[in-house]
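Every number in this text was worked out from the coordinates using simple rules, so none of it is lab data. Note that the structure is predicted; figures quoted are calculated from it, not measured. Cβ atoms are built from the backbone, for glycine too; each structure is taken alone.
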Structure I
Amino acid sequence: MRLHRIHLNPRCREARRDLADAYQMHATLCRAFFSPETPCPAGSLLWRLEPETDAEGRPRVLIQSRATPDWSRIPVSAWLAQAEPGIDLVQKLALDTIKPGQAFRFRLRANPCKTVQGKRHGIVHPDAQREWLVRKGEQHGFALPESDTPDYFDAMQRPECLAYRDVRVSHEQMLRGSQHSGHAIRVYSMLFEGRLAVTDAVQFRRALETGIGHGKVMGLGLLSVVPSPG
């Protein structure tokens, strides 16, 4: 499992198209990671358009996959401005040694939603969005302790410590895309950033590998983490 960081050329028409159409962005990235005769397997590629740009104003994209990219497969040479070497996340994060109580800083762009009569509706209130993330943490082996709690694992046992003070919710965005059939896609999204503590190492590793929530084709669900000193 490797993490790649690329920058796109905002002067390229095709790059601007993909930046405005998340579904087409996913399709373009799949061309680099999988050969034309190999359709992009579901769940094999997680990516996120970052809110920051580089010093030259070029948009930044993170991509996570077990496959190795070949950027020459993207037919427009001006689309890609820069590609950095991939990082081996298994080694970088020492995934095999993760234990309950371990703390990480995280970033996640996701689709906080609820299902009503078979239809998904975006959750728009910040407190409700944090509660959505708490529930996802229960499913995926992590929790959101209070920022100044010294003992993360102990905080999991004491609900009064879960004040979510170090979880920021920002960059509300309605992502749009268009399938090849012409069908339009709209997915509500938010950016979550803060600190988490591992409660179940197996479930947490699976969340890192497969992502969280809906809309992964639209650039959602990639959970990025770095070790936190506490």
Structure II
Amino acid sequence: MKRIAMWSGPRNISTAMMRAFENRPDTVVVDEPFYAHYLVTTGLAHPGADEVIAQQENDWRVVAHSLQRGTVAGAQVFYQKHMAHHWCGDMDTSWIDGISHAFLLREPRAMLLSLDRVLERVGVSDTGLGQQKILFDELRRRGHTPLVIDARDVLTEPRLALQRLCADLGIEFDERMLAWPAGRRDSDGVWARHWYAAVEKSTGFAPYLASTEPLPAHLEPVLAQCQPLYDQLYAFRTHT
């Protein structure tokens, strides 16, 4: 079974990408499996946090073992949607071998503008870029250069981007990845009703729209820290 871990920051197309993979008949997906551990560790008051903690495994080691070793009957592909900022300081990388890792980026300026609408105070750690860079460097140290894709490329040319991604992952592209039925999925996390309203209405990838909104002054120093991290990862991106 091909195991794919897709590491994304927030306010990205990560859930739409999960929809694309879940629409393949050969694929089973898991939605943000480390979320409960992240909430327990940080104590952050996210919407529905108590319900997430009650319904999802809290021990990252148990989760990691299932991601690396668990089997799903009839599935040829096991797609794991991860939020990079859920990677907490108490977690190690002992489990990441044997999994094909990919990194989903979004230009930090647009991400910060989006995060600023939902968080009282936005810092670099909220973007997941630092965690993405740490994981990326660790995988390269182990002799594996992970795949890097950018949301803009996917939204601009979905078919080409997904064809290239599948080829690089060693799986066949499936045309059904480009369109899916609207609505909620049983595989969606219990937090879906708080965060997934837009994707539940979607039936495919939305066209790319460049943001023209000015960046507030309080986000400028955060962008100055995020941009180099993004640029270093973007240099390895898979071209369409």
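Matching task: 1.00 is the computed value of FRET efficiency 1/(1 + (r/R0)^6) of positions 79 and 103 (r between Cβ atoms, R0 = 35 Å, to 0.05). Pick the structure from I, II. Going through each structure in turn, the value belongs to II.
Taking Rg/Rh (Cα atoms, Kirkwood Rh), for residues 71-198 alone as the quantity of interest, name the structure among I, II where it is greatest.
For this comparison of Rg/Rh (Cα atoms, Kirkwood Rh), for residues 71-198 alone, the top structure is I.
Here distance in nm of label points 7 Å out along Cα→Cβ at positions 191 and 215 was derived from just one of the structures I, II, and that gives 1.4; the source is I. helix-only ellipticity at 222 nm (-39500 (n - 2.57) for each DSSP H run of 4 or more, over all residues; to 500) computed as -6500: which structure among I, II? It traces back to I.
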